[in-house]
1. Starting from the value 4.0: which structure in 1, 2, 3 was distance in nm of label points 7 Å out along Cα→Cβ at positions 179 and 211 calculated from?
2. Which structure, out of 1, 2, 3, was semi-axes √(5λ) of the Cα gyration tensor in Å calculated from, if the result is 39, 27, 24?
3. Rank structures 1, 2, 3 by mean projected area of the Cα convex hull in nm², for residues 155-458 alone and report only the one at the top, that is, the highest.
4. Suppose helix-only ellipticity at 222 nm (-39500 (n - 2.57) for each DSSP H run of 4 or more, over all residues; to 500) works out to -17500; of 1, 2, 3, which structure was it derived from?
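Read-outs: derived from the displayed coordinates by stated rules, not from any lab. Predicted model, so just to flag it, every value in this text is computed and none were measured. Cβ atoms are built from the backbone, for glycine too; each structure is taken alone.
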Structure 1
Amino acid sequence: MKSIRAKITLLTTCAIFAAVILSTAVGVIAIRNIGNSSSRQMLVSLCEAGEKNLNTYFDSVEQSVEMVSAYVRADLRDMERLDDEQLELHMERVRDIFLQMAYKTNGILTYYYRFDPSLSDVCKGFWYVNMDGNNYVEHDVTDITQYDTADTSKLVWFTVPKATDAPVWLPPYITENLGARVISYNVPIYRNGAFIGVVGIEIDYSTMADEVNHIKLYDNGYAFINDDEGDIIYHPHIDVATEATPKVPEGLLGTGDVVRYTFEGVEKLGVWRPLHNGMRLNVTVPVKEVNAVWRRVIYEVFALAVILLIVFSLLTARLAGHITKPLRALTKAAKQVDEGDYDFTLDYDGADEVGSLTKTFRQVTGHLRSYIRQLNDLAYADALTGVHNKGAYDICMEEMQERLDAPEGPKPEFALCIFDCNGLKQINDQSGHEEGDVFLKTGCRLICKVFQHSPVFRIGGDEFAALLQDADYRDRDALLAQFEEAAARHNAETANAWERVDMAVGMAVYDPAEDASIHDVARRADKLMYKNKYEKKAARAME
C-alpha cells in the first residue's frame, strides 16, 4: 500500500475506531457505576427522608404527651390533698392544656388522662376522641376496675406504662371501645413516688400508613415498617391486621447500609433506618428496575457509538493530505475522551471531511457528557412535580451552611419558605391519588410562578421549600402576599377541590444573631408554617 492518502485513511480510521471503542467502554463503565451509585444513594436518601418525616411526626406526639405530663406532675405537686373535689379541679385544668396540644399535633385519634382506681372511686379521668377528623368529643371511659392492672396483656395503654414505670410506645392494637387500629404513646404519672395514672395519645394507624405509602422508588419500590423483633407492623401489600404476623425478610435484618436480598424469588435492594419509637423503616426496590435505568442509557450509548463509527468511516474515506494538522488535534481530543476528560477544544471548522469529522466528534462527546449528566439529574429531580427533590434540598442546605461557616466575608442574606398542602389526605381518600397528584402539582406550579428566581424543592409528600435570595429575598414579603392573592384568584375560578391551591406557608429570615445553623432557620420556618396551618384551620372552623 503506497498511497499516502490510503495510509492516512487507514491510520485515521483505526485511531478513531480505537478511540471510540475505548471511550465508549469507559463511558459504559462510568454510566454503570454512576447508575448503581446514584440508585443506591437515591434509595438511602429516600429512606432517610422517610425516617426524618416519621421521626418528626412521632417526636411531635411524644412532645405533646411529655408537655401535658409535665404540667400534670407540676399541678399535682401544688395540690395539698388528692380528694375528689381537688381531683375534679385538677382534671379541668388538664383538659384545657391537653386540648391545645391535641389540635397542634396531626393525626391524633384519642387522648386521655386516666387515674388508677385506687386513687378515687369517683374521679376516673377523661377520654376524648376525634372520629370525624374535626372535633374532639368526650367519650365514656373504660372501667379499669374490670381488669387486672398487673396483667400487661390487657388494657395495654394503661398496664404497660404502669408495669414498665417509663414512657412507652405501644405497637398497633385495636381500641376496645372504638374498634379502631391505633398506635399510642403513654407516660405514667407519679406523685411523691405513688402511681397516679397514665397520660397518653392514640394516633390513627392510617396516618402512619399514609406517610409510609408516600415513600416510593421506580415502579415497584415501596416502604414498610417492622418492630424490633422483626414483625412487620405495616406493609402496603400485606394486611397485617388479618393475616398471620409476617416477618421481615432475613436479608434485611443485617446491619449493612444497602442490603441485597431475595424475596419471593425477586432479587431486591433494601435500606433500613431505626425510628425514634423503636420501629424500623425499610425501603426496598427490585434490582431489575435499578439496573434498567443505566442499562437503557448504555444501549443508547452503544447505538450512538455504532452511528459514530459509521460516520467516521465515511468521513475518513474522503480524507486528504490537508488533514494532518487537524487530525493531530482530533487524535489528542480522542485520547482525552478515552481518559474520561471531555474538556477539550477543537478549533478547526473547515468545510471539508476533517471539519465534518471534528463537528461530529464534538456532538457525540457532548451527547455522552449529557447522558452522564442526566443520570446525575435523575437522583435530584422530583418525579411528580419536576422540581428539585429532598436530596437536592439537603445538598443545597449543606452548601448554604458552608457559606455560613466561612470565616471571611459577609454572611449571606436569605430566607426560607416552607409550604405544606392542606387536605391532601382528604383528597386522596375522597377523590383518588391521581387527583391528589394534581393537587400537589397545582400548588407547586404556583410556588414556582411566584418565586421564579428561587430554587423550589419538594421535601416531603406534601411539603415544598423555596430558598429566597437576591431579588426574591428583598421582595419576600410582597412575594408572599402575591402568593396568597394568586392562590385566592385561582381558587375563585376553580370548583374541584383537587384543582385548588390550599397551602400553609411559613417564612423565616436568616438572622446571624439568632440562628447558629441553617437548620435553625428551617425549624423556624416549619414552626411558622404549622402556625399558619393552624390559623387557616381555625379560620375555616369559624366560617
Structure 2
Amino acid sequence: MWRAEDPQCNEAQKVKYDVVRYTKGRGLDIGCGNYKAFPHFIGVDNGHHWGTDGCDVVSEADNLDMFASQSMDFVFTSHLLEHMERPEKALKEWFRVIKQGGHLVLYLPHKDLYPNIGEDGANKDHKSDFLPGDIRAIMEDIGMCDLIVDEVRDHDNGAGAYGNEYSFLQVYRKNTSHKTLKVCIPEKPGKTACVVRYGGFGDMIQSSSIFPMLKAQGFHITMMTTPEGQEILLNNPYIDDWYIQGKDQVPNEELGPFWGVQGKKFDRFINLSESVEAGLLALPNRIAYQYSTEARHAIMNVNYLERTHLIADVPFKDFDPRFYPTDEEKKWADGRIKELGGTVLVYALSGSSVHKVWPYMDALIARLLITYPDMTIVMTGGKDDRMLHMGWENEKRVICAAGVWSIRESLTFAQKADIVFGAETGLLNSVGIEDVPKVALLSHSSHENLTKHWKNTVALTPENTPCYPCHQMHYNFNFCSRDEETGVAQCQADISVDRVFNAMRDLLRKEQAA
C-alpha cells in the first residue's frame, strides 16, 4: 500500500530485475525520465517532468512513428500509462512496434493500493486509475497476444530508498498466430531449481553433469544462460525451462542484486558463475592471479566437475557432462561418416584462449595421412580458425569444416568419429564421457582439473614447462609464457608431435583390438 511518508523514487527500480526475462534484445523504455532501467534500453520521453537529458529519443509516448512496426523485441513502461489521455491509443501504438514473440511489459499503480484521482495523496497528473482487468480488457480488443505474467505487487520489498510496492505487473507476448488474447500463465511446478551458467561451450557441457541428479531429486529445472549457452544445451532432456539473457543485459555490477531477486523464486538456486573461472582459474586483475604458481596449484587443483556437483549439492558420483544432439543431427553425422569411410579423426583447432593452440598441426596431419591411408581428418572450429586451413584446402582427405559447420554439427560429428584430438575446448568436453578415443592437450588445467573423470582419454601435459599448470585465464600473452620459435604458449610448444602421434596410435590399436 502506498504511504505518503515512503520515499518517492524511480518506480522501475522496484521491478527491473523481475523483467529481465522479457527485455532481451532491442527495446524501448517509454517514459524513462532521467533513468533508464538498463543501459541497453532505448529511452523515450517527452521531457515534461524531468527534461530530456536521460533519454535517447524525445517523443510523445503515444506516437512512435519514428520506429517501424515489429522492429522491437520489447516495450517496457513503468508508471506511465496512467498519465495518458488515451491509454487505448498508447497501448496499441506500443504493441505495433513489437516483433512477433516480443513482449509488452507494463508496471502500473494499482487502483486498490494507490490514491485514486481526487483523493489525498493522488498524483495530480494522473488521468486514469487502473485495475489489472482494465488493461486486460484493452488488450483483448487489440488481440494477437498471450498474457504470460499478471502479478499484484503489494509487498514491502525492503528496498529502503525504493520503498513499498503498490502496483501490478503484466507481460503480454505478441502472438500473431491467433487474433484473440489468450491467458498463458504457467502453474508453478511443485519443486523448482534454477541453474545459472553463462560462460563458454565447455562450461555449458560441465554444468549439464548435475541435471540428471537434480531431476532424480524431483526438481523442475530452469537453465539461466545466454543464447550461446542455450544453443549447446538445446535438446537436453533434463531442462524444463529457459531463462535467457543477452550478453551484458544485466551489467556485471548488478548481477548480485539480480540473482538475489531471482533466487527467491526457486526452491534451489544453483549459481555456477565463477565456479571454474575465477574460482579455479584465476582471472586477470584478481588477487589470485598474482599468487605464485605453487600457491595457485595448491588452491585450485580441484576437479571442475566435482566443484560443480559440490555447489549443486549433489553426490560426487555418476558424472555425466553430455551433449545431446537431435535425431536429425545424428542422422546428418551418420551420413557424413558413412560418406567418408575409413578412420575419421576430428581435430578441434583451437579454444577460447591464446594458450589453446598447438603449433605442430601441419606436421601431425602429414604424418597421419602417410601412416593411415584410409584416414580422413576433419578440422573444426570457429570462423577465426579458418586461417589454419591454409595449405590443406585441396587435400581430399582433409575436411576444412572450421567456420563452415555449426558448433552443434561439430559436437554431433565428434561423437561419431573414431578419434578426437585438441586442446581444452568445448568440443573435447562434449565427448569427455563418451567412449570415443580422445587425445587432449592440457594447458592451464591439470588432469585432476579437467580429464580425471573422462573416458578413453589420453591427457598430454607439457614437459619442462615451469609455469604448468598455471591455473590462470589468459586472453593475451601479457602474462602467458610464449615460445619464441613457434609464437604459441610455451605449454603447447612443449608437447611434441611424437607424443601426440604415439598416443593416437596406441588408442587406435586398442580400438582395433577390441
Structure 3
Amino acid sequence: MTDTATRVSGNGRGGNARSDVPILDIRKAVKAYRGIYAIRDVDFSVYPGEVHALVGENGAGKSTLCKVISGAIRLNSGEMQINGEPVEFNHPNDALKHGMAMVYQETSLVPTMTVAQNLDLGHEPWLTRTRTINISGQQLLASMNFGVDPAAYVYTLGGAQKQMVEIARALRINAQLIIFDEPTASLAPEDTMHLFETIETLTKRGIGVIFVSHALEEALQISDRITVLRDGRHVITEDAKKLTRDDLVRHMVGRDITAAEYVAGTTDGGTTGRVRRQEVLAVQNVTMGAVVKNMSFSAYAGEILGVFGLVGSGRTETAKIVSGALKRNRINGGSIRLRGKPVRYRVPKQAIKDGICYITEDRKANGFFETMGIAENIYIGALAGGKGNKNPVVSRRKMRAVAKEFIERLSIRAINPDAKIVELSGGNQQKVTVAKSLVQDPDLVIFDEPTRGIDVGAISEIHEIIRNLARAGKAVIVISSYLPEILAISDRILVARQGRIAAEFSREEATQEKIMYAAIF
C-alpha cells in the first residue's frame, strides 16, 4: 500500500514535480451513521497541480469523503489539514473560505437565473447592475476559454455548459482544490475531451483536482494518482501509470471480474428461452419539432432493443413521446401502435395504465423522492400503476409487503425499508427507481441510461434485471451512450442520428466501429 502522504514527483500524464506540502491531507478519517461506518481510518491527500482520482463501488465511501472535504458533514474522528494547517469545517462556507470547491454531477446552479447571476450568487455586493455582473461573468468565462453567454438562463444550457459554469464559479472563489463528482456521466465524447483540457489547464495553475468517477478508463487516462476505497476503507493509493483497469476492478470488489461477468453477465447468448417476434410497440414516422424527425422502429416481446446515439439524436425524446411525457406533432406527427392499437397519450399516467414504463436517465431529478423511504417510493409506483391500495388511506402493512418483495427481488441493500433514498448508494438508488416502475407490471420497459453513475458490481446486477425482464416475455428498450453496454445486452441495435434511425444491426453483425460510424456520418 502506498502512503498517501508521500510526495508526488510526477504524474500519469507526464507532468512536472509537485510541492512537498499537500493542499489537502486527511488522516485516519472516520464517519459513522447509527453505528454503521461510512468511512473508517481513511488516509487521503492531494498536492498542488495534481489530479487524484477517487474510485470504488457505490457505498464504498467516496461521497462521504467528498462531503467531508466540502464541509457538508463532519468527521467523528480523524485529522484534516489544508496546506499543512489543521482545519475543521462546520459548514460548506468554511470549506469555500479555504478554497475547497465541488462540482456536482447534478449541478447546483439555479436554473431560472442567468449564468452571470449564478457566478455571483453568494458574493453579491449590496448594490450592483446587470451590466456589471455580465461583464464580470464574461471576463471570468473568457479567462477559461468557456464559450458560454453570461446573459443566458441556466435552464437553456446543455450539460457541458453547466459544468463550465460550475467550474467558473469555483474559480470565482479562488479555489485551490476542486472536486469533480462523476463529471463525464452526462457528457458527449467531444465535451468530455474539452473537460479534460480544462482540468489540465487548472492543474497548470497549481489547482488540485479530485476526480470521482466510475469510468475507470478515464480515471487512468487523466489522473496522476488513484485511490481505491472499498466498504469505507482505504485499499490502495498508487501512481496511475502503475495500474491497469483490471487492477482497479480487483481492488474495488475484492476479486477479479471477467469481461463476461461485467459486461454480459450471462452465457446464454442473450436470447435463450425468450419469446421473439411478437410485436408490442410500433413507432412510425414520429416527429416532434426539430428534435425528432420521422423516427420509426418496432419492439418485440422477449427482446432487448438497444438504442445508441449521441447527444441530440432524439433517443430520449422519442422514449418520452412513447411514454406520454412529451407530445409528438399534432399534424404529421406519425403514429404509435401498442399491441396493434393506435395510441396517443396526453400524460404519462395513461401510458402506465397501458403497460408502458419509462425509467428516466436522471434518477435524482425525476426517478424518486429522495427524502422518502424505500418502501414509500416503491409503493408510490404501485399506486401510480393502479396496483396499490384503492382506499384513500394507505395501508402501511401492504406497502411494506410490496416493498419487501422488490427489495429482495432486486437485491436493494439498505439498513431497513424505511431508509431514506438520499442515504443509499447510486446503484441502490437506481434499483429503487427500477423497482418503482416494475411494481406496475409493465409489458414495455424503457431504460434510459440504466447504468449511468453506478459501479461495476451494480452494473452487472442491473443488466441481469434487464435480461430477466426479457426472459419473462417483456419488451425491453435500453437507451445507452456506452457502446460496450449496448453491444453486450442487446438482441437488436438501433442507431439514432439527427432525430431518425440511421442504422439497424443484429447482435451478431454489430461492432463498435459500425455503430459509431452510423451515429456520426
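1. 2
2. Values: 1: 60, 28, 20; 2: 52, 24, 21; 3: 39, 27, 24.
Derived from 3, not from the others.
3. Values: 1: 27.1; 2: 20.7; 3: 19.1.
For this comparison of mean projected area of the Cα convex hull in nm², for residues 155-458 alone, the top structure is 1.
4. 1
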